[in-house]
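Asks: Just below sit the structures, each encoded as structure tokens.
Any read-out appearing in this document is the output of simple, stated calculations on the displayed coordinates, not a laboratory observation. Quick caveat, the model's predicted, so the values are computed rather than measured. Cβ atoms are built from the backbone, for glycine too; each structure is taken alone.
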Structure I
Amino acid sequence: MVLGALGDIHKDWPSVRCIMDRHPDIPAWLCVGDLGDDDGAYEDVPAPVYWIKGNNESFDALAGGNLPANLRHILNGTAVDVHGVSVGGVGGTFAPTWYDTDPAALPHPRKGTMKATVLADKRRHFVKRELEALERLGRLDILLTHEAPRPFRVGRMDAGKTPINELIAALQPRLHLFGHHHRFAEQDLRGTRSICLDLVGRSYLLLDTNTWEYEKRDT
């Protein structure tokens, strides 16, 4: 079976629909977050998308489950079965200040604009308890994160986050997919293939779940 994988969408719904129209036989797609943008709008798409949150979302919509039918959000620290493939994830970004916080206690104050509200919303981060919950589930086929593992070079800086490496080491997934950095990259992390997905308007992946080979396609 073949599944599709999408990078950050940032409300580029026309590209998502174009890709899905090109592959009507693919039963489901995976996405590594940042579907929304400053206005927090979500649109339905032709095929199911199983996705984790990024750091640019309408977190009120996520909390209330107020989403279109084919946008199937995977809560942090949980896993779902996607046509026989176990997919789990931890979305959002890493903030050391908030890492030990109970996820229910992450503050989300209202600001004067949607953009300011999203930036102030600490639900945009993942926390330690969510990673621990995912680790307790055992090995996964596919791990989705928004943040990168280390090393991930952005200029001279390593933008990867150690908790992601620790999660990969604990779960040993067949494949790790992440986004956030808006470019395609791939590396091997102690036997796990780790892939950074580019913006959905540039490229996407087709994943053969029988062989675990993948093909990058231009949008």
Structure II
Amino acid sequence: MKHLGHPPLNLHWERSGLNGVQQIFWNLSPAELVESALASGEGQLCDNGALASDTGEFTGRSPKDRFVVKDAITENAVWWGDINIPFEDAKFEALKSKMVAYLQNKEIYIREGFACAADKYKISIRVIAEKPWSALFAYNMFMRPNQEEFMNLSPEWTIICAPGFKAVPSLDGTRQANFAVINFSKKTVLIGGTGYTGEIKKGIFTI
């Protein structure tokens, strides 16, 4: 596994299980992420210098495809229904294993940061992204640690975002090939089958 960028001292990598990825681009600058997206043909520069990427089929969130794992933490704390759709923990683990296998031998982009400025509610997060523009979205959306915080960051929540991975509903328990699944016990969010980066934001803001 090759690291480019500056990984923290405490990786806490066991939660993701992504030990066989080809290369990790760690906390790259916006310019580096834009350059990577342009080089791979996954975006183009607008007149104002911003990066524009085609998210494919989904240009917005898909609320009917957002799930929450139903377990001891959430069973009696969540208002279940069309907005909070229950998901089995066993299905979550199986889906995560498939995503991890999909990302093997690929280049991935890591972005770390914080959500919420108030110390009482602030959480540390790690976004593991298949696409550089997903990491760029996380850079813009979440609070950025300073150098010391980067080196000692221990992420409370992990998001694995793989737009190219598509679920098989009949096997994976999803409604369609796209999905976003939140697991409060394992503090992990799985996002697949959609390039719309707003799913990253909504996953963390739901927490």
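Asks: Which one of I, II has Cα Rg over 2.2 N^0.38 Å, as calculated from the coordinates, equal to 0.99?
Replies: II
Asks: A value of 3.9 was derived for distance in nm of label points 7 Å out along Cα→Cβ at positions 156 and 172; which structure in I, II was it taken from?
Replies: Going through each structure in turn, the value belongs to I.
Asks: Out of I, II, which has the highest value for mean count of other Cβ atoms within 10 Å over residues 28-35?
Replies: I
Asks: Using mean count of other Cβ atoms within 10 Å over residues 52-59 as the calculated read-out, with 13.5 as its value, let me know the right label among I, II.
Replies: II
Asks: Match the computed value 0.20 of FRET efficiency 1/(1 + (r/R0)^6) of positions 76 and 196 (r between Cβ atoms, R0 = 25 Å, to 0.05) to one of the structures I, II, and report its label.
Replies: Only structure II yields this read-out.
Asks: Of the structures labelled I, II, one was used to calculate helix-only ellipticity at 222 nm (-39500 (n - 2.57) for each DSSP H run of 4 or more, over all residues; to 500), giving -5000. Name it.
Replies: Structure of origin is I.
Asks: With distance in nm of label points 7 Å out along Cα→Cβ at positions 100 and 148 as the yardstick, tell me which of I, II scores highest.
Replies: II
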